[in-house]
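See the structures that follow.
Just so it is clear, none of the values below were taken in a lab; they were calculated from the coordinates. For clarity, every value in this text was computed on a predicted model and none was experimentally measured. Cβ atoms are built from the backbone, for glycine too; each structure is taken alone.
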Structure P
């Protein structure tokens with residue numbers, strides 16, 4: 001945050017939609033995800049005046065990934081349209097931060113091929 005007297009620049013993140021009981025577009029496991037909007041804004045007397053750098057993300061709960069959505073698709077979802085998100089709509093980094101076992105929900109390292117708690121093969 002950059003703040004000078006009565007005006008400043010800040011970043012903000014808002015949850016705009018939660019989708020439950022769906023197949024995750026990242027790991028293809030039954031779960032839920034949230035659509036999140038992130039942007040920077042200029043404010044005077046803590047009232048937002050100008051926004052820029054608007055970006056949309058999908059945050060999955062089954063595989064703990066955060067992937068970027070296209071601008072147009074994010075705006076459609078924010079407007080209230082019901083859209084199914086597919087793998088083609090998202091941009092993810094190649095390495096996941098953490099893996100979650102689909103059978104026992106244990107958190108594992110990204111390099112593990114099998115869950116150390118129940119032995120289930122981690123295919124994603």
Structure Q
């Protein structure tokens with residue numbers, strides 16, 4: 001049996017990105033470590049929910065500075081209030097790519113965001 005446990009994104013500014021995910025989504029740092037050698041040396045932060053449940057978000061920065069273009073993945077978060085989270089994202093340096101909108105057929109409200117480095121995020125509020 002298998003289960004989904006983490007998503008990892010490559011970032012330019014490890015600390016700034018960790019601050020964004022903490023401020024907007026309440027993620028907390030669980031571990032911070034480094035490894036590798038030469039140009040593939042890296043530093044990584046493992047984040048997760050304050051409750052300690054669910055999958056982890058891993059942020060990694062490589063010493064060679066190589067990062068894929070944002071858009072390589074879309075991270076999805078359930079939130080209590082889509083409008084409030086969109087405002088928090090703006091305040092933390094992110095952008096709102098599509099304003100919050102209701103999707104009554106799906107019983108949800110959604111919005112699309114980007115973090116300060118342009119990684120795509122989708123937020124969902126269950127109605």
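From P, Q, which structure was helix-only ellipticity at 222 nm (-39500 (n - 2.57) for each DSSP H run of 4 or more, over all residues; to 500) = -1500 calculated on? Working shown, then result.
Numbers: P: -1500; Q: -5000.
Only one of P, Q returns -1500 for helix-only ellipticity at 222 nm (-39500 (n - 2.57) for each DSSP H run of 4 or more, over all residues; to 500), namely P.
As an exercise: relative contact order in percent (Cα under 8 Å, 6 or more apart), calculated from one structure in P, Q, equals 23. Which structure is it? Numbers along the way, then the final one.
Working: P: 17; Q: 23.
The read-out comes from structure Q.
Work out the source of 17.8, 58 here, i.e. which of P, Q gives that when Rg and Dmax of the Cα atoms in Å is computed.
This figure was derived from P.
Taking distance in nm of label points 7 Å out along Cα→Cβ at positions 58 and 90 from the coordinates of each of P, Q, which one would give 0.4?
So the calculation was done on P.
Of the structures labelled P, Q, which one yields 2.7 when distance in nm of label points 7 Å out along Cα→Cβ at positions 66 and 106 is computed from its coordinates?
Only one of P, Q returns 2.7 for distance in nm of label points 7 Å out along Cα→Cβ at positions 66 and 106, namely P.
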